[in-house]
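Structures are listed in the sections that come next.
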Structure I
Amino acid sequence: MRYSRSQLKSGFKTTGAVLGAISGVIIIIAPMALYIRTFGNELSDSHPRWAEMGAAMSGIYSPIIALLALMFLIMQVRLQNQINRHQYDQSFIQEARSDSHYYLEQLDRELDK
C-alpha cells in the first residue's frame, strides 16, 4: 500500500504527538517515582521531612515546567508568524484582485469608446 505525502506527514504528526505525550508523562512521573524509591512511600508526621520533600520536588519540577512554558511560547510564536504570513498574503491577493478589476474596467471603458 502506498501513502501520499500528506498521509505520511499526518501520520508523523500523530506519532510525534503520542510520543510527546508519553515522554511528558514519564518526565512528570519519574521524579516522584525516584523520590518514593529512594525514601519510601510512608507518610511522615515530621514537618522537616515534608519541607525537604517540597524543596526536592520544587527543585526538580520548576525547571521542567519552565522548559514546557518555553516550548509553548516558541510554538505560539511560530503559529503567530504563520498567521501573519497568511494575512499578508490574503491582503496582497485582495489588493491585486481589486487592482486587476480596476484596470479591466478602465480597459473596458477604453474599448467601448
Structure II
Amino acid sequence: MIDLKLLKQHPELAKDLNASINLQDLFNYSDHLIKRTTKEVEERIQAASKVDKLLTAQEVSELLNTTLTTLWRWNKDGILTNLKIGSKIRYKESVIRDFINQKGGEE
C-alpha cells in the first residue's frame, strides 16, 4: 500500500507512479470537490455581503435629522467618528445604526 501522506510531502517519489481508479470512486470524488467548492463560494458570498455599506455625510445628516456642521463636531469630539477615504468623508452604516440604537435607549 502507498503512503499518500508521504507522497504529498515528497511528490518527486511519485514521478513514475501509475494509479487507477474505478468510475464510481471518480464520480464520488468529483461530487466531493463540487460540494466543497460550492460551500467555499457560498461562504465568500456571505462574507462579502457582511461588508459595511459606506454612507455620505449628507445621507447621515438626513438619517439623523442634523446638519453637516453637527456631524463634523461629533466627529471632532469622538461622538460619531467618520472615515476619510481620499478627500471623501464616509460613515459606516453599522456605526450609524449603533448610534441610533444608543440614542434611542437614552431617551
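Some points to look at:
- Percent of Cα pairs over 20 Å apart - highest-scoring structure of I, II: I
- For -33500 (helix-only ellipticity at 222 nm (-39500 (n - 2.57) for each DSSP H run of 4 or more, over all residues; to 500), calculated) the corresponding structure among I, II: I
- Structure responsible for 3.1, with distance in nm of label points 7 Å out along Cα→Cβ at positions 35 and 51 calculated and labels I, II on offer: II
- Given 1.00 for FRET efficiency 1/(1 + (r/R0)^6) of positions 27 and 59 (r between Cβ atoms, R0 = 30 Å, to 0.05), calculated: source structure among I, II: I
No value in this document is a laboratory result; all are computed from the given coordinates. What you see is a predicted model; the values in this text were computed from it and never measured. Cβ atoms are built from the backbone, for glycine too; each structure is taken alone.
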